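Chemist: Please find the structures below.
Taken together, the values in this text are just the output of simple stated rules run on the coordinates, not laboratory data. If you're wondering where the values come from, they're calculated on a predicted model, not measured in any experiment. Cβ atoms are built from the backbone, for glycine too; each structure is taken alone.
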Structure 1
Amino acid sequence: MNQHKRTKTDFKIAEIRPEDSTFIESFIADSWGSTMSVSRGRIFDTVALPGFIYIKNKRVIGLVTYNIEKDNCEIVTLNSLQNNRGLATQLIMKVIEKAKENDCKRVWLITTNDNTYAIRFYQKRGFEWVGFYKDSMNESRNLKPEIPEFGVDRIPIKHEIEFELRF
């Protein structure tokens, strides 16, 4: 009989600390081409934002950043180096916990029309599609020119889509 031994994998989710900034800068720049993120016409320096890192076997394999204003919590970036393993979901759950601790009424985010994976991902986790901003990426490119014209599957990146989870 062929037996497979299960090995315990060490993982943890930790809040980003100030001493993580150099690593976070590199991680985000590698993923997004820059540490600046644009959402609904606003520029964020993602290195300065709070967030969580997912560490597995002493290696960071996931990251989420967020911004809380009044009773709204925006997920600004979400990165996972391993898809379909539950990492991103666990990171999102940590942001939702933090939002509730801060008396937020919703967690929201912006993705783009080409990111069909994200569109499915958020809907499967209970987020509602609440906004469609036609041709908004023209304004975003004025703020961050390095945003590419084409994204996933060579789909033109033209529009922002807003998702939210209310509680």
Structure 2
Amino acid sequence: GGIKARVKWLLGEGKRHFAFGEITFDDVGGGAVNALLSLSHDAILTTLRKQWFNTIKSEGFRYIKKFKTLPIPLLALILTCLEASLKQWEGGKLVKENFSDIKWRKKYYGHIAYITTLQDHVPTWIASYQEKVIRQVCSIAGVDIDDMEEEVDLSVLDFAALAAAA
């Protein structure tokens, strides 16, 4: 199958084929995914790295406390962006369209629901995934995530005295 058939299959309403790892296509525009590799397509990691962890000054590194694990809303946003990008190829040729939060809001919340359903059914898997993805991105960038924060010594402070002085 050509681009049009493959994109249609990847977008398969609600199935999120585009988010799986080990995608294979058949000759008629269908395909298969490894069902154990949900949320494992390389494009997810690449988008996360390039958009939020590209340099040490990128948001992911600047706010590393918020990124110890991959936030679900961020993962949903990445999935929404990937879906929007694929949608531009839906007719078999690239037709560029500006991303609109109004147009893609429903899909974004659908991705949130998908991820939280995974979280409800396999909480240890999703927690492991969220940590693993951040560690992979940091490793690619040559950053040790465990060495990103300075320990804070508060032993010199008297919290009771500070509270009383307020």
Structure 3
Amino acid sequence: MTLKGMVKGTRNMLGRYVFKWLYDKEIPFDVANNPYLPLMVNAIQRAGLGIKPPTTYELSGPILHEEVEEVRKWIEDYKQSWPRTEITLMSDGWLNKVSKNDFLTSWPIPQKIVEEVGDKYVVQFITDNARECVSSGSKLMDKRKHLVWTPCAAHNINLILEEISEIKIMKETL
């Protein structure tokens, strides 16, 4: 067997084990496009033979805490640009078991976010068009006159296209 054939076989074996892991944990295959995958594979290669993967405890404890700290530092660095750039907050809602938008059903949540970020830095809040989001956006603008609430353009376009698709001639065409 040639060296090229051995490498191809080894790579195929790696791919099969990655597949089994993804499939077993129901992880979408597009995770292969995630920029952290090659970094992880390189780290495994550098670690060499005999290295054991991190345990559940290590991942959910010390490693998680290190990553949280790294994100906090990144946020602190990012905050330095806020006086110069100002901020647009965006929210993508998700639904609870009774199909209510969990994030913005509670008016205090967006209010607390604006207060935490700093009222003077937030100029815009973008959400979808769910009734709860519109209500929260209106309340934010009432309380903070400089802030603008904007419905998500993609969500608006989607709603428009849904309405267009209900027109008889469009239904027949589609």
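Chemist: With distance in nm of label points 7 Å out along Cα→Cβ at positions 44 and 76 computed per structure, which member of 1, 2, 3 shows the largest figure?
Modeler: By distance in nm of label points 7 Å out along Cα→Cβ at positions 44 and 76, the leading structure of 1, 2, 3 is 3.
Chemist: Tell me which structure, out of 1, 2, 3, gives -16000 once helix-only ellipticity at 222 nm (-39500 (n - 2.57) for each DSSP H run of 4 or more, over all residues; to 500) is calculated.
Modeler: Value -16000 for helix-only ellipticity at 222 nm (-39500 (n - 2.57) for each DSSP H run of 4 or more, over all residues; to 500) corresponds to 2 out of 1, 2, 3.
Chemist: Compare Cα Rg over 2.2 N^0.38 Å across structures 1, 2, 3 and report the one with the greatest value.
Modeler: Going through 1, 2, 3 one by one, Cα Rg over 2.2 N^0.38 Å peaks for structure 3.
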